[in-house]
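Take a look at the structures listed below.
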Structure I
């Protein structure tokens, strides 16, 4: 037997002698060379995509030992109507004031982005990858600082920031670096018998200036994710962040702008807009905005859609959800599943659009889950992870303006027969009394008729609902107006497939939670959860004009010519009709006999 590592036995070494000895056909080596050599040469000759290191000063306010003024009544309302007051929801410490931008500011930002995009649209994929590599390097080398900034402005924990902000953003970049060019390359399309002499393809060309109006729950990821897609597809972008996280959004957008600068491109490709609701309509109705991605609530989505209709601007709308996790009776390890359900429910204090809002369990699993979850929910510890360090499981909510509503829903459900096993009300932290904390809550025996089973909570509330059968579980899962994501857990493949198929959602994870987002599948919902998709190849292509292009396969040899019988002016209408009828029969007849009769009719009327 040949030892491939014993090269001395071949005498004078050559690729040919080695291949012969190993009995590998020579044509395979030639084929490999034909495939690999051009790729290697292209890689050697292409401009470097290596990341460019850069630094950005971390805000003083995000430092662990920073001592800021604690607001007595924390609110984003400033001293004037054009000011936005920023503060930490976990501690109520004042972060500073940001001036809200005007309609003229929006015009200026769009104009600057439009001018910068002209040159950017001509860049190669290699140049764009260099920018993303640079951005990726900064994120990986500054995880602590980035997480602290996110925590300070949202109240979440460092772990939640790492998972929901940094991890998913770096994965978005990784996917785009690896698969983005393939998604945007011209896509070859088949022709047909009549057009056999043609080539056809769809080319994905940038739209120009696009916009993203994003929510506050993930200020880093919600800002950078549309920027990554927009830049790689050749567009410029205007990002309007939420007023609730204006402080951190400005810092995070500086990261993207700095990555462009150090790679030799204009930072004007990325524009940041912080404005109040009464001015936002100027952005969404702007005639120079070619596409809008909106992430937010249903009431605001109606206004965005109405505004965008003025300029016929296409929309992707991602709204909230009431995601159900269906637990079948044949789950093998309920203890391990409980950990998934806890993370899916309580990450970022439940302020997650694809968080688990309802756990629907069949009888055998239901009672066991209640017993497993109750002590775990009660044991959760609240606080400011930056300042307290260890010993914090869940942070604050971004605002306390929905606490009364949550308490009302929970109280109403209990009055209608639900059992409150943990939490259920706002929490006054002994160290941060002005912070926005809500107790981790476990509510069981919830039925579909209760408001808490129908309305989106966006809060740290774990809702358990009993189901009598697989049919019943599917009925309960589909009983709301929402249709974003969902999950199903069990062992029987037929039941798993059935639930995943019959859940009326845009996405479903089987025996897992929200993994469709981690692997960059197209993201979005249906019905009350919005429409359109971002992420993945579909998301990149959605930011492009899909231009259909046809051309001759053999120019000068086979080209379109108008037969005389149908040329204008038509001399014989009867023959023209017979010719066209025969042409259609020949090309599309379902049997060879019909095709043959069509051919005869075509020839008869063309002579």
Structure II
């Protein structure tokens, strides 16, 4: 039995669905789950039961129970007497994605009630959720809490449909009890359903109101996410507890998670000869309220006059109704004004035969423990003791996604999420060992006490070191880092601080470490037909050569390019060469030679370029600016 990406799931509480069903069929009894019993402990850990609660099996609630009635739909998930709209919104999104749905609820036909073979029914169901790098299979019995014969919590609009109620029960079991689902993060639920990476976007950021470019970029992201079947949700942030689930004048509910179920550029109908060639478009977003009612009442709401501008066939295609069913369309510009938070859960497509982007993924489990729990960069003495990860971008640029995750603590109310984040530094182009000093900042994530922290960036060629940390030092915890890239970039944990000593007695161990940083060159010789040059740099040290990126059409290039060398012979020079990139054959533009024979702090050199070989003293046009640092202690750089 395999999980979403072909890996076998782990059995939660060591309960095997097949073995449970086999045992129940042999005994002719319906299963009762000893790990999640039908009592108040499975419901609450701090609250009292609201009235007389009776646990009932679906057959005791209706005559013809089904997992699915006419397939899964976002209308199958209505919120009950629990403040878990975040989970309900995620479940609504799940219902719209058949492939993911079939993996969260595996082999639905085998689990469905069979009227023709009632003896096969054993009262057990299984669901799969992704947690901390692996898939868990959670088995539950079908006893559900009711009050006055009605389901207490999530329920379908079809009285005899139970997939959503059973899914919620399985998730409650995974998280300790139903009450532990009261309040949460939609991004976490979406990740648990998909093994994807969930990005939270602050729509309240002023850039989305001030910049048309930012609006268009986000719209493109929304359209792309919708067409690639990514799961999405949105909400309106509250300023105080009194605002929770307060209704706005426009019919929206604050502090409440909505599922995003559609993103469309809709052509408006026009009359006349040119109508087919010059038709105005409107950007619309479709949302679903998990309550199954209470909808947007502004422009493009159900039954509004704006829909008269859309052809009847198009309205039918879009499923536009005037029912108060909780699902509605609203214009994109109003969406940006009224909603404050957006979650996009990307399910990276790793198939090679595909029209869409293929992502390369690397997942690494590690831990902050004792001396390696160094805290954030504010803690200068301990920060670099945190685990470190090397990112190598081998193309001119690459789109990457980084996610840092700590274990879920929802099931343990005695434990809270740590405040976590990560800092990324630009390092030497050939670095292979841990950094021992702070390097130039590339970017820093937010630090937040959530289960996961996410960043999506376009990174330039070179090497970087990512340092995940808790905000405060001394906080032990396992963690997981996930790295996704569009190209062939590399990601790995750095284990060593310095080179290993060789077992070969003839091989000398380094005496010092030298950092060479080429800042820029100036007044280079014109070489191209256009009157410019496309220069790049080689740094040579004791037989090791490192090359920079090409700077297009510049006689005064700026590189900020650096390399690090572990040296056995300090009498050998460091040579910096500049070359011009050509289609057929690159041409030499000049070199500078530097000596770094003893330990010293960073020294800035501006040296004239000279020729090579026998003409080594002949001047070439231009200068190069270099910073060189040498340390006797190999761990200082």
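FYI, it's all coordinate maths here, none of it is from the lab. This one's a predicted model, so the numbers in the text were calculated from it and none came from an experiment. Cβ atoms are built from the backbone, for glycine too; each structure is taken alone.
When mean count of other Cβ atoms within 10 Å over residues 223-230 is calculated for each of the structures I, II, which structure yields the highest value?
Once mean count of other Cβ atoms within 10 Å over residues 223-230 is worked out for each structure, I has the highest.
Tell me which structure, out of I, II, gives -13000 once helix-only ellipticity at 222 nm (-39500 (n - 2.57) for each DSSP H run of 4 or more, over all residues; to 500) is calculated.
Comparing all candidates, it corresponds to I.
Taking 15 as the value of relative contact order in percent (Cα under 8 Å, 6 or more apart) derived from one of the structures shown (I, II), identify that structure.
Attributed to the structure labelled I.
Looking just at mean count of other Cβ atoms within 10 Å over residues 191-198, which of the labels I, II belongs to the structure with the highest value?
For this comparison of mean count of other Cβ atoms within 10 Å over residues 191-198, the top structure is II.
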